[in-house]
Every structure is written in structure tokens, then in C-alpha cells.
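Below, each structure is written out as C-alpha cells.
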Structure I
Amino acid sequence: MKVAFISGTSIVNSTLFSAWDVRTVETSYGAVTYKTKGDFALINRHGYAFPLPPHSINYRANIRALADLGFQDVVSLNSVGSLKKNLPPGTMVSCSDYVGLQQGPATFFDQELKGAAPGIANNLIPLLCEKLAPEFSIQAGKVYVQMRGPRFETKAEIKIVQHWGDVIGMTAAHEADLCGELGLRYNSLAIIDNYANGLEGSEIDFAKFKDLVKDNQGKVNRLFARMLEILG
């Protein structure tokens, strides 16, 4: 099965893809470096050099590159914060809808009065949920709330948006929009690395966040290893 993966900083720290070929493809929106092996490709959304913050990621180039390389199925792994007390750090979810109101969307339709129907295809999620169990339990049907970044949300902001969805992040809505515009099927997986700022008495900053991501590194490595077996 020909599948492209999009992931974040945890991939840079993983040795799972160290033997994959590194290639660069030129698109009309810029060059994209990716790793590949067989029918799989992997993009680190933050880049493989200096990691770009969420608001500076070239989303259009990343998604255009996958389309130009002939991929139709995309599996995304996102690091998210929990907006719900019953979704603690370490929980894995799949989002079937999203909220992206804070900033203008990334789009391929700069010169056309046009837009794709919003949504997340999740065509591979039933298969992954079935085959990954019981080692991984994935709570599907969640709602992703996207904020701009690069800073984390204030406690007051979290109080406002915590009723909008289940998890909060800074990247997935853009990717889902762009995949929809090009006819790519976007599949959402997310691992909860922290409670959102102020939830359950928590406070969040980048030092704490990096430690929390590091704690989940082993789980991410194993998840990708299993997905490669299942989708291969």
C-alpha cells in the first residue's frame, strides 16, 4: 500500500527511519526534503534542519510534494494537548473534525474563488484501530482545535476553547484543508503529550513540553513500527 506519513519532532529523535533514503523534491511552493523506503514516504512537518515553528511551516509545499509524488493516502501523527480531563497524557486519539478559526487557512486557491469541502477522510483509521489493538487503544471521533502558535495558549484562552473540541494543536487543520483541496485522503492520529494550560492544575512551557514529548518517544517508535507492518 502506497502511504505517506507526516509527523513532527519525535521523528527526528527516532532511529526507526535512520536507514531510509533522504530525497528532496521541488514544488511550485518550495523544496521539500523527505525520507522514503519502498512504497512509504515520510515528511517531518517541521523540516529536517532547524525545526520550523508551526506558524512558519510551509504546509503548501509539504502537501503539494506528496501529491506530486503520487500519494493519495496520508497518515498524520500530531502532538496535542488535552482539553478534557478524561483524556490524560499518553492517550492516543483520531480526530474526525476540526476547528481552525484563529487564522486564515493555508490554501492552494490564491487566485480562484474556490474552496474544498472541509473534513478528514480517515479511510485507513478503522484498519489501524483494529490491527493496532490491543497494544494501542485509539479513541476515534475526536475534535481537533487548532491555534496559531508558536506560543502555547493562555489559561484564559483554554477556558474559552475547551468546549470546542477534545484536543488542541497548531498544525492538523492546515494539513487537512490542503489535502482536501488536492484530493488526498488525510488520516488523523494524535498522541496527547500534556494537559492544556491550566487544565487539571497544569502549567505548560516549552521545557516541560519537550520533557513530556520525550516521555512518549518509545510509544511513538513502536506505533510507527506497527503501522509499517500493517500498511505494508
Structure II
Amino acid sequence: MINSQLQEIGEHLKGLDEIESLKVLSELFPGKVVFSTSFGLEDQAITDLIFSNNIDINVFTLDTGRMFSETYYTWNQTNERYHTKVKAYYPQQEALETYVFKNGPNAFYESAELRKQCCFIRKVEPLSRALEGNQVWITGMRAEQSPDRHDLPQLEWDESNHIYKFHPLLHWDFASVKKHIADYNVPYNPLHDKGYVSIGCQPCTRAIREGEDFRAGRWWWEDNSKKECGLHVHATIPAEQN
């Protein structure tokens, strides 16, 4: 069933550019398409595509409570630029209070297991609430961001969240993303000008050094080339394999 539906949606999107694809998805699933933004360059480019073209897609963010002040600045600038209000989802109070009381405020440095627990409470669980009742999840993932994302299909089924995922910028390179931001004067996080490429929570993000991998600045203390927070590591069915 899912395979045939993926194939059908894929046929609707065949040959369309990013704006056309987003419009078609919003028409196929009216009021049920959402975009999750962390206010990074890719997400700001997609936000611009959505708001500048009046596409019916709801935009939300996950406020972990540990974000950079520059990220909040970008959030505010985005609201002002597009005359909108990006909806925020927050960690469940009891779960977060229990975690911090039991483990301490910076327990994520102590082990990968504690770090993943923190990510689950602050990001994964709020995401599940944000996606609930929707049918399509738009993301800013690009193929060149990491080896795990290199072979991603542009349209897939996320089995864990029971939702279609669409990655409009999947085949863009980083230069194309930066060009869109510059050409359309899109607000962006000033940390990008200081060597921060992938920006998450403040305690878990650093600027990358020349020659380092795109995501080297995330959870840099962990000796693992496949570092993810848990938002995009679920079982999926790609449209291309139908």
C-alpha cells in the first residue's frame, strides 16, 4: 500500500523544481504538510521558498532550551522578514526535569547513551508531537552533508513517524544554498560566518576546521563518524524502490 502511494506521489513530482514540488505536495495533502526548521542555511532557503511563494505548508521548530542566542536572533529575524510566527515545540517538562536531576545539566558529555537520551527528550519526542496528524514532512537534508545521506531518495516513507518525507534540496550543493541566501537576502544565522556549518544545541556544537567533515562540529567529543540526534535515522521506504 505504502509502496504504491509513494510511486503515485513520485509521479506527481516527476520533473518539477523545488517550488513546484512543494506546491504540489501542499495541494495533494492540504493542511497536512509541515516543515521542520532549525534556522540553518538549508532550512532558511526552504523557509524562503515556502513563504515567498505563499505555499500552504506549516513551519515549526524544536526549541531544545539549549540553543545559541544567534539562533533565537535568526528566528526573530525570520518572523519579521516574512510576517509570520514559526511555531515552537518544547521538551516535556517532567521528562527533562527528571533527566537533569538524575544526571546533571551536562550529562551528554559523559557517554553517547546519555547524549542520545538528551536528544530524545529535547528533540525526538517533541518532533513526534509536531508531526502527529500530518502526512508530509519537509526537511532540509542534503546528500553531501554526510555519508549516511549520500544515497537518500528525495521522497521516502518514514516508518517510525508514519509520514512521507520530502527533501527538496537533496541534490543542492553547499554553494547553491549560500547563493540562494545571498541572492534573495534571506536572514541567516551569523554563526555561519564564524565557521559553524551544522548548528544545533550550543553545548553540542562547535565551528569546524578547514578540511573537516560537514558534521564534525556536532558532538565532536564522540568518536563516531555516524553521529545523528535521532531525528533522521528511522527505517524508511524510498520512493525509487517501488
Structure III
Amino acid sequence: MLTIPSTVEEIIKKRPFLEGALVEGLVNLSALARQMRPEIEKQIGKTVNDSAVIMALNRLVPRLELMTQMKFKKVVENIGDIIVKSNLADLAYANSPTLFEKQAALLERIGQMKDVFCTISQGIYETTFVVSGSVVQIVEELFADETCVARTDNLSSITIKLPLENTLYPGVYYYIFKELAWDNINIIEVVSTTNEFTVFVSDKDIHRAFSILMEAKRNKGY
């Protein structure tokens, strides 16, 4: 049988930004209770009052705080280097039979070049190349006959090395992305491997983004 507390918890956990706002103490519980009440009544099949929802929220918040701290601490306190690179460009091309041959040619051309950044992300319909500004001309030459879907210049990247156990804890990326989203920093592109991920932001946001992530690393390792 569904109860008000269990239903409230289920609803909150489906809304990660709301969960984060509750933990930070940024939400008016009375207003939230009024908003949630129709959904709660629909799920449990009976009328509830705002005070019962507020009580359930008050009891839930301390548990959310503890769960958040425990999950985040396990990863953030063991985050490795945070590496920044600038002068990057993002070029996306529609997938085609010839695209992959030219991709191999690109890697061969830049393979012997020093201090060149190049990451390739292949999707179902398009492939994105994020490269150093110094090799953009090479990309344009090699892919001149391909369909360019989008291009963004003046980008910088932040690469974060995660501990090996990061895959064991849900929400790791969310808690890091939240720090950037709450400061209105737009993430242009994301590339990840098992134990590291890279976000690409506009050059104008890179100093702020780096400072935010460093602050999170220092202050949220508890």
C-alpha cells in the first residue's frame, strides 16, 4: 500500500534538480506541497492535506542530505587532475560511407603533430570532431565534400579524472553538471570514457567553470 511519505520520496527522486534544491534549502515546502498534492492523491487514491505532505518533506530532506553527502563524498574526494585546454573547435559532420576513410586520414595527418587535441565522437547520424584550432584547416580540407552539420569555435575543455569506483554510484555526472548548470554555464559538448570525462564550454565561461569545479572538489569532499 502506498503511503504519503513513500509517494513523496518517489516523486522527488524522479526530479534530480528539485532534489538538489531541497538539499540546498532553496525550496518553499508549503508551495511545493501544494504543487505535489494532486499527483500524490492520484497515486495513493485518496485525499491528502498540505500539512501531511509538508511533514513528509521535512522528514525526507535530512535523509536526502545524508545520501547526497555519502554518494558525492565517495567520488569527489578521490577526483584526480582537472585539466584545461583552450583554442578548440567543434565540427559535426553527417555520417557517410566516405566519412570514416577521411577520419582515418585525419588521424594519420595529425598523428605526428605535437600538442594537438583531437577527440572523435561517432553517433548514429553524425560524427563530431573536437580539435585544436591549429588543425581546423586540415579538417576542413579533408572533409570538404562532407556535410557539415554544425560548427562552434572558441571553445575550451575541462577534463576530469574520476576514481575507478565512479561507475558504482548513480548521479555522479549529475552532481558535477549541476554545479555548472546552477551558475548558468552552457555545456557545448561532452565526451567521456569509463574513468574520465571532458566538458566543452565557451572560452568566455572557462575560468568560471574551472573555478566552480575546483571549489566543488575542495569543499564537497567533506
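Source structure of the calculated read-out (helix-only ellipticity at 222 nm (-39500 (n - 2.57) for each DSSP H run of 4 or more, over all residues; to 500), -8000) within I, II, III: I.
Of the structures labelled I, II, III, one was used to calculate log10 I(q)/I(0) by the Debye sum over Cα atoms at q = 0.08, 0.11, 0.16 Å⁻¹, giving -0.43, -0.70, -1.06. Name it. All intermediate terms of the calculation are to be shown ahead of the outcome.
Details: I: -0.26, -0.51, -1.17; II: -0.30, -0.57, -1.28; III: -0.43, -0.70, -1.06.
The structure behind it is III.
The numbers here are math on the coordinates, done by the rules we state, and not lab data. Note that the structure is predicted; figures quoted are calculated from it, not measured.
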